[in-house]
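In the part that follows, the structures are each spelled out as structure tokens.
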Structure 1
């Protein structure tokens with residue numbers, strides 16, 4: 001375990017705390033039913049500052065002249081390890097993860113009041129976890145009870161997420177490496193699904209191909225519930241049932257990414273069940289692909305988050321005009337949102353430890369004051385067109401849903417696309433055996 005990236009992030013936070021103190025708990029274990037738990041997944045903020053994978057753990061960052069980082073975690077317990085696996089224990093964890101000190105989690109309740117005492121600011125994510133709000137309140141009340149002895153409680157509580165969201169928005173070298181590898185694995189999974197696709201298969205069989213490739217290549221699993229949507233299901237943006245049989249000549253839309261070392265990939269590909277695009281499918285697909293290419297070209301330092309969405313909207317609107325679904329000019333279509341019946345979502349979002357990652361999209365409530373892109377930001381670019389059955393579009397378009405999504409890193413001179421799954425019609429038909 002290389003703790004340097006996490007230690008460096010803690011140092012950045014400590015430098016911004018002043019004489020304050022920050023408390024960052026990880027996520028609790030969650031029961032699926034009775035005594036069976038869901039697979040454990042740490043809290044993203046906690047992981048960002050620690051890389052520590054175990055539940056029942058808390059980071060306390062103490063600012064000031066003698067700044068230090070403390071980890072509270074489970075004791076080493078060889079008997080329990082027989083049932084649940086390896087535990088670091090405080091002594092090993094402190095060294096392995098670069099903390100100043102580590103203590104048993106059972107001692108936190110007793111130690112926390114002293115850690116909060118005589119600190120001007122407490123950094124805690126109020127409202128994120130009701131149980132932790134209660135624990136923090138109890139510790140503060142204990143400190144306030146010592147006021148006769150001259151002990152002071154923090155006079156201000158601030159949300160640490162505002163500070164961490166800003167940090168997480170721009171990825172460091174370690175994060176970029178993790179996300180590049182996650183995108184490589186997810187790209188291989190999408191290519192595998194294309195090669196495996198045959199009429200008569202079930203959507204969940206393609207999901208299984210993805211899952212196998214993700215795990216085979218070392219990913220922790222899916223970063224989110226995968227969408228494997230064939231035919232008209234592709235017109236349902238968050239379809240996750242994945243239980244329909246694949247039928248030619250329909251398309252299948254797969255929106256799936258893996259998680260690696262905590263970081264998400266998020267890729268969408270759309271391809272024909274038969275392996276060959278029909279004329280109508282080809283026409284729609286080429287519009288969406290051109291929109292994505294225009295959007296990616298607009299991703300660069302100094303551009304705003306809205307710029308690449310606008311670039312996609314212009315190409316999609318022109319495509320809808322060419323399909324004779326809307327009339328007038330491209331400017332008019334964009335200004336009036338005439339595209340909305342067939343394109344109802346944004347062209348992308350931040351990507352990182354969370355698939356819809358943290359970070360502000362606007363600098364202020366003003367309509368045109370969108371976040372300016374800088375090198376290190378990672379986002380998705382995912383335009384689409386969706387023609388639901390029974391809609392007023394020509395019948396040959398009914399049930400066609402196309403989305404193309406890639407993971408993109410803003411670089412010093414433009415951007416780099418992480419993901420590499422087959423994307424052009426020629427590439428898709430070749431990998432499916434019809435090139």
Structure 2
């Protein structure tokens with residue numbers, strides 16, 4: 001099975017190192033183009049989130065780690081950078097993706113956002129046409145499997161996400177958040193989720209916008225609006241500042257923050273971005289606490305029974321994909337048999353068509369519909385062999401059917 005992936009995540013690299021692997025949208029498209037044109041990969045999908053950067057390949061004829069090193073971190077990649085990479089191939093890669101969609105490998109165990117991120121990666125690969133049928137089927141089945149697990153098994157609390165986990169952990173460590181003043185920098189999906197969770201805790205929330213266009217921006221009801229360029233003017237009054245942007249420059253820098261804050265007041269800054277939004281040296285200031293995503297994590301401790309149940313269910317979907325993958329090479333044979341049966345059926349019904357009191361156009365339409373129905377029926381019956389025979393047995397049966405069909409038309 002020529003399917004593989006290579007990447008890094010929070011398990012292999014800390015937040016300082018993961019920043020080097022962060023991919024912009026433009027960089028992802030560039031990598032996909034090179035994978036197809038230079039490395040002749042049949043297809044690829046790129047999963048780039050705050051906690052992981054992964055490239056999935058189909059029919060790659062070279063080293064996954066070498067591709068990743070050159071395309072993501074540059075040809076002069078240091079050996080320490082390469083050591084962060086993890087490569088999975090074949091069955092291991094398939095099983096890993098099934099588990100990934102369920103949040104089993106997420107920093108927040110069982111979180112829901114990874115499923116959305118996989119959908120987005122799949123949709124982007126479709127839209128820009130760097131996916132093939134193998135990865136299309138694999139990701140589609142993995143997403144379906146994750147939905148089934150979410151419905152049937154309680155892996156974690158409902159609606160588990162990084163913003164919800166942050167709120168819960170802050171409450172646990174710092175007490176009730178009611179009435180606290182919070183600034184959320186960033187109006188993307190993560191920023192909106194953060195604002196919504198804070199509003200549910202009855203916090204006073206403001207969100208930044210780069211342009212004051214409420215008609216186009218999505219702002220949670222109850223949140224105030226701050227122009228992004230004026231964000232520092234609001235810092236003095238804030239208790240908590242959350243930053244979740246895709247910017248490649250700091251949204252909070254030490255010098256300006258130090259000048260704008262109120263001396264003696266305690267501030268909590270939560271950096272939810274990769275690359276980081278908040279300049280690391282801000283943490284050197286007195287009365288300032290800076291938290292990043294690695295601080296807010298929930299491990300799978302004590303969930304062994306849930307993992308076992310989940311993996312049993314996922315194994316069914318992994319087997320479904322593996323069957324499809326093995327059987328797909330026989331699809332052309334199935335099509336050939338279906339075509340022959342359709343031709344035989346058409347020939348057998350020639351006299352029937354001529355005896356019918358219908359126009360020529362109606363006869364041609366009827367013939368076309370009968371041919372199509374015949375092909376679909378034969379294909380359905382033959383593909384059903386997957387449920388009752390081993391793949392090698394299917395191959396033998398199809399070979400015999402093909403020979404028999406060819407004999408019938410001689």
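Nothing in this text is a laboratory measurement; each read-out follows from the coordinates by a stated rule. What you see is a predicted model; the values in this text were computed from it and never measured. Cβ atoms are built from the backbone, for glycine too; each structure is taken alone.
Annotations
- Value 19.9, calculated as mean count of other Cβ atoms within 10 Å over residues 91-98, assigned to which of 1, 2: 2
- Value 0.15, calculated as FRET efficiency 1/(1 + (r/R0)^6) of positions 3 and 251 (r between Cβ atoms, R0 = 35 Å, to 0.05), assigned to which of 1, 2: 1
- Highest-scoring label, criterion being mean count of other Cβ atoms within 10 Å over residues 187-194, among 1, 2: 1
- A value of -11500 for helix-only ellipticity at 222 nm (-39500 (n - 2.57) for each DSSP H run of 4 or more, over all residues; to 500), calculated from one of 1, 2, originates in structure 1.
- Per mean count of other Cβ atoms within 10 Å over residues 19-26, the highest-valued of structures 1, 2: 1
- Of the structures 1, 2, the one that 1.00 was derived from, the read-out being FRET efficiency 1/(1 + (r/R0)^6) of positions 163 and 363 (r between Cβ atoms, R0 = 41 Å, to 0.05): 1
- Of the structures 1, 2, the one that -0.42, -0.54, -0.79 was derived from, the read-out being log10 I(q)/I(0) by the Debye sum over Cα atoms at q = 0.07, 0.08, 0.10 Å⁻¹: 1
- Source structure (of 1, 2) for P(r) over Cα pairs in 5 Å bins from 0, in percent, for residues 235-282 alone, computed value 5, 23, 31, 25, 12, 4, 0: 2
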